[in-house]
Structure formats: C-alpha cells, structure tokens
Structure P
Amino acid sequence: MKEYLYIFTFYFFNFLLKLIPNKLLKIFANFIGFIAFKLNKKHRAIILKNLEYFCKLAKHPQSLELTKRVYKKFAYYILSMVKNQNISKENLLKQIKLFKNDEYLKELLDRGEKIVFTTAHYGYWEILPAAVAIKYNCKINIIGRALASPKINAILTKYREKFGIKLIEKTNALRPMIKALNNHELVGIVSDQDAHIKESSEFLLYGKKVTQSNAASMVAKRCEAYLLPVYIYEINDGYCIEFFKPLNAKELSIEELSFYQLECTKKMWEKNPSEYFWFHKRFKTFYEDEY
C-alpha cells in the first residue's frame with residue numbers, strides 16, 4: 001500500500017509541476033525551502049556548522065541568509081527533478097546554457113581515452129550525467145544506491161536509461177566500473193561526502209582534518225584512465241556545466257588524485273556556497289562530537 005502511495009504522490013506532483021512555468025516553480029520552491037528552513041532545525045544546525053565553523057565561508061548573520069538560500073535551491077532542484085521526468089532530450093539540453101571548458105572532454109573522447117568523471121552534490125547534479133551523455137553522445141555509468149522504494153526506483157531507472165545513463169550499485173561496484181571503462185563508457189562518481197577512513201585519504205581543509213574518498217582515484221589509476229572533475233550550477237534561467245582540467249591517473253598517486261578532487265570541490269564551494277548540499281556532516285570522521 002505504501003508503494004502505491006509513493007507512486008500516486010510522485011505522478012500527482014509530476015502532473016502538477018508540468019503545469020507550472022519555471023518562474024512560478026522557483027517562487028513555489030522558495031516558499032517550500034523557507035518553510036523547511038524554519039522547521040528543519042536538525043539539518044539547519046549542520047549547515048550552519050559546516051559554513052561557519054568548519055569552512056568559514058560565512059559568519060552570523062550572513063550565514064543564516066546563506067542557509068535559507070541552500071534550502072531554497074535544494075527545494076527547486078528536487079521539484080525540477082520531479083517535473084523533468086519524461087522530458088525529451090531536446091528540452092533537457094535546452095536547459096544547459098553553457099558547457100564551459102568542454103574542450104577537455106572532447107579531446108579525451110576524440111583520443112578514445114578512458115574517463116572517470118567526478119562531481120559533487122552541487123547544483124542540479126541529477127541532470128548532469130544526462131546532459132553530458134546527450135550532448136557528447138556517450139554512455140555514462142553512475143555509482144550510487146537504489147532507492148528504498150522499488151517502484152520509484154524503477155521510474156528513475158527508466159528516466160536515466162533513456163538518456164544513456166546506467167546505475168552501478170555502490171556495493172561491489174569495482175568490477176562493473178572496470179568493465180564499463182574497458183568498453184569505453186564513462187564512469188561518474190559523486191565523491192564529495194565524508195568517507196570511511198579505510199576508503200579515503202586524509203587532508204587538511206580550512207585547517208580541519210577531512211577525509212576524501214579514494215574510489216574515483218583508485219578505479220582511474222587501475223584502468224589508466226583520466227580523472228575529469230565536472231560540476232553544474234545555475235546561470236541565466238538555466239545551467240552551466242563546467243569541466244576542470246583532467247589528470248592522467250597513471251602519472252599521479254592516489255593521494256594526489258584525491259586531493260585534486262577535494263580542491264576542485266572547494267573552488268566550487270567558494271564560487272557559490274548556496275549551490276552545495278550542506279546537509280550532510282562533511283567533517284564527521286574526525287569531528288563527530290562537534291555536530
């Protein structure tokens with residue numbers, strides 16, 4: 001019964017949101033985000049701690065306004081994701097106003113190189129692999145976990161596969177990732193969250209110890225692939241997808257590759273911190289008591 005309630009709710013909002021123009025959708029998202037900011041004290045405290053104490057990207061009272069924007073942005077991206085189900089390739093691609101530094105990707109594709117691209121929970125990250133797959137006519141495998149609801153998960157799987165996206169389960173993902181890279185398919189990993197100490201490298205970030213996942217670094221190193229960071233964020237009633245300089249994994253250590261991912265994400269934080277998903281405890285491994 002719960003599954004059917006999920007399905008009904010999903011399709012109801014999908015139908016409703018399709019009737020709402022994007023400008024009105026943003027107003028609605030701002031309202032939802034503001035309510036969540038007021039009521040969700042637990043995650044509001046986590047966001048403020050990340051911004052003020054760990055990253056020092058803002059101070060009171062500016063950090064409160066920034067936190068409101070984080071909630072509003074996240075609400076907008078969630079509503080956009082629901083609205084965009086069954087969207088055509090052409091209409092999806094119209095939302096991307098700029099592919100910045102895409103010569104990095106084009107050169108690697110032209111040479112037939114193996115590519116592991118990394119990103120973060122930054123901007124409208126759900127649309128990122130689909131837009132890249134459509135624009136550059138490539139297959140992309142993303143690493144993640146299936147949703148708890150099988151029916152909703154099936155809907156999202158169908159949506160992703162339509163654009164050439166395949167989900168590789170995070171558990172025991174190494175072999176499928178290697179197979180995909182050997183087939184000259186791209187592998188995409190979201191590598192910005194706190195990671196277990198045994199699966200990460202330790203660095204200093206804003207003077208605080210932090211873990212950085214080694215997953216993308218290890219698979220790129222093993223397959224002699226290129227590591228290519230890429231991010232998406234909002235611009236001019238649309239989105240920009242920005243590529244960073246790729247690194248040849250066979251020429252660098254795992255620690256160097258992981259540090260590069262951390263530095264790229266840091267640059268995006270500082271570019272526009274309200275685009276980032278600050279809800280998780282990014283510094284949890286070493287400072288769990290601080291939260």
Structure Q
Amino acid sequence: MSSLAQSIFTMPDLPEVGHNDFERAARILHRRAGIVLGEHKREMAERTLAMRARAMKLDVVRQYLDHLEQNPQSGQWETFVNAFTINHTAFFREQHHFNILAKFARSRKKPLSVWCCAASTGEEPYSIAMTLRESCVAPETGVSILATDIDTRAVAAAQEGMYSDERAKPVPEAYLHKYFQRGTGRRAGMVRVKPILRNMIDFDVMNLLSQDWPAGQKFDAIFCRNTMIYFDKATQTKLLERFASVTKPGGLLFVGHSENFTYLTKAFRLQGQTVYVAT
C-alpha cells in the first residue's frame with residue numbers, strides 16, 4: 001500500500017483495511033456485477049470499503065466483506081455495487097449513432113422496441129426517445145423503450161428526468177422547447193423532461209449478469225455503449241450471445257467508440273462505426 005493509502009487507513013475514524021481486502025472485494029464485485037476492478041483503483045476502492053464498513057459500525061473491512069458474502073440478499077449489496085459503477089454520460093453522445101437510429105427506425109416495421117441497457121442517469125434513453133419521436137409516425141403507440149441500469153441511484157435520477165442547463169447543452173434548442181420544462185424560482189437553471197417523452201420509457205434496475213433479463217421480449221435495437229469495457233473477454237462474449245438471443249433479425253447493437261467485438265462473436269457483424277447488425 002502507498003504511503004498516502006497508509007496515512008488514510010490508519011486514521012482512527014476509519015476501519016482497518018486488510019492486506020488482501022482489495023483483491024477479495026474485486027473478486028466479489030466481478031462475481032456479482034461482472035465489473036473488473038483494476039489495480040489502479042486500489043486506493044479509491046480501499047477508502048470506499050473502509051467508509052462502507054464504518055457506516056455499518058464494523059471494526060475492520062473484512063467484516064464488511066464477510067457480511068456481503070454471507071448475506072446474498074442484503075441491502076448492502078446495492079450500495080456496494082453502486083459505489084463502483086461509473087455514470088459518465090451525456091445527451092446525444094456519439095451523435096452518429098442517433099442519425100443511424102433515426103434512419104433505421106423510419107425503415108423498420110412497427111412496433112419498434114429499443115433497449116438501453118446502461119441507461120445511467122437518463123441522458124441516453126431520453127436522447128433515444130427524442131430521436132424516435134422525430135423519426136416515427138405515431139410513436140405513442142408504435143415505439144417502446146426499456147432503460148435499465150445496475151446503479152439504483154442512477155435509475156432514480158433518470159426517472160426524475162431533471163438536469164442542469166449545463167447538462168442539457170447538447171440538446172438542440174428546438175428539442176429543449178418541445179420536450180423539456182424550464183425550472184423557475186429555486187429550480188432556475190434546471191430543465192425537466194416533459195411527460196410526453198418520459199412516458200415512452202420504462203425504467204428498471206437490472207444486472208446484466210443476472211438471469212432476470214426482459215422476459216419474452218425481442219428488440220429492434222440495443223444500446224450497450226461504453227459498458228463492456230469494464231468486463232473481461234469471457235463476460236463480453238457471454239453477453240454478446242445473450243444480446244443476440246433477444247435481438248430481432250436485422251436488429252442493431254450500438255456499442256462505445258472504444259469497443260470492438262468483431263472477433264468475439266459471429267452473432268453480430270460490424271455494419272459501421274461501432275454499430276453491429278444481428279446475423
């Protein structure tokens with residue numbers, strides 16, 4: 001452990017972090033959520049673990065990890081996983097994906113269904129919803145969007161649909177006027193998604209590694225962007241096969257700009273820049 005970490009974790013108000021606690025926590029997180037916790041995150045992770053142990057009034061981090069492993073239904077799991085998820089997102093991030101989605105939606109037989117499986121705080125599914133409302137006839141009845149994320153706090157924020165003006169900057173002005181309400185008074189400087197957009201989306205908490213995937217649903221398009229980079233190759237391959245099983249023939253899979261799965265599966269073939277089509 002570095003001298004900085006030693007000074008942090010010998011503080012009397014934080015429980016002791018054992019020599020192997022980081023490695024053990026990394027294994028637990030990988031089993032539960034598929035997330036690979038790299039060595040470069042050791043100091044951050046150890047401080048997080050110590051703070052969680054303190055919140056439970058435990059003397060050492062080992063006791064916190066014992067609690068997780070011995071109680072698979074514990075409410076502490078939610079906080080544990082949330083602490084290690086990353087929610088970097090933005091409206092209309094990677095704009096070319098939404099241009100492709102708009103063209104695809106206009107040519108696709110209805111009803112049209114889209115799954116955003118790493119919805120974070122909502123910017124991505126709301127961008128999908130705006131794109132489909134502008135591209136489809138009768139989107140109220142012909143379009144459905146499922147938005148899921150493993151982070152319960154992120155899903156709650158997405159459902160609320162409230163953002164600062166700064167966060168909403170990438171949204172075209174015409175869309176802001178059409179699909180958002182501007183805050184006044186103590187909510188000045190904020191915008192909130194209008195029901196006309198919010199009602200298009202079903203939000204839910206979901207762990208992609210669980211067996212509890214959308215039952216009996218098939219999707220025309222799946223957005224899983226900048227998420228599988230946190231999984232190892234074996235987990236990526238498994239998820240790609242599962243995505244293929246819930247994608248309609250000719251359906252699209254949108255991934256992040258740094259993700260390439262051409263050699264991991266034959267269920268999808270690369271169609272364009274970070275866009276795959278189900279074979």
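The numbers here are math on the coordinates, done by the rules we state, and not lab data. Here the structure is a predicted model, which means the values were calculated and not measured. Cβ atoms are built from the backbone, for glycine too; each structure is taken alone.
Given a value of -12000 for helix-only ellipticity at 222 nm (-39500 (n - 2.57) for each DSSP H run of 4 or more, over all residues; to 500), point me to the structure among P, Q it was derived from. Don't skip to the end; give the middle numbers.
Working: P: -15000; Q: -12000.
Comparing all candidates, it corresponds to Q.
State the single structure among P, Q that was used to calculate Kirkwood radius over Cα pairs in Å, giving 19.9.
Values: P: 19.9; Q: 20.4.
For Kirkwood radius over Cα pairs in Å, the value 19.9 is produced by structure P.
Starting from the value 30, 11, 8: which structure in P, Q was semi-axes √(5λ) of the Cα gyration tensor in Å, for residues 55-94 alone calculated from? Show your work: numbers first, answer last.
Values: P: 32, 10, 6; Q: 30, 11, 8.
Answer for the origin of the read-out: Q.
As an exercise: distance in nm of label points 7 Å out along Cα→Cβ at positions 31 and 231, calculated from one structure in P, Q, equals 1.9. Which structure is it?
Numbers: P: 3.2; Q: 1.9.
Going label by label, the one that fits is Q.
Could you tell me which structure in P, Q was used to calculate relative contact order in percent (Cα under 8 Å, 6 or more apart) as 23? Don't skip to the end; give the middle numbers.
Values: P: 23; Q: 15.
The value was obtained from structure P.
Taking distance in nm of label points 7 Å out along Cα→Cβ at positions 15 and 247 for each of P, Q, which is largest? Walk me through the numbers on the way to the answer.
Details: P: 5.0; Q: 4.2.
The maximum falls on structure P.
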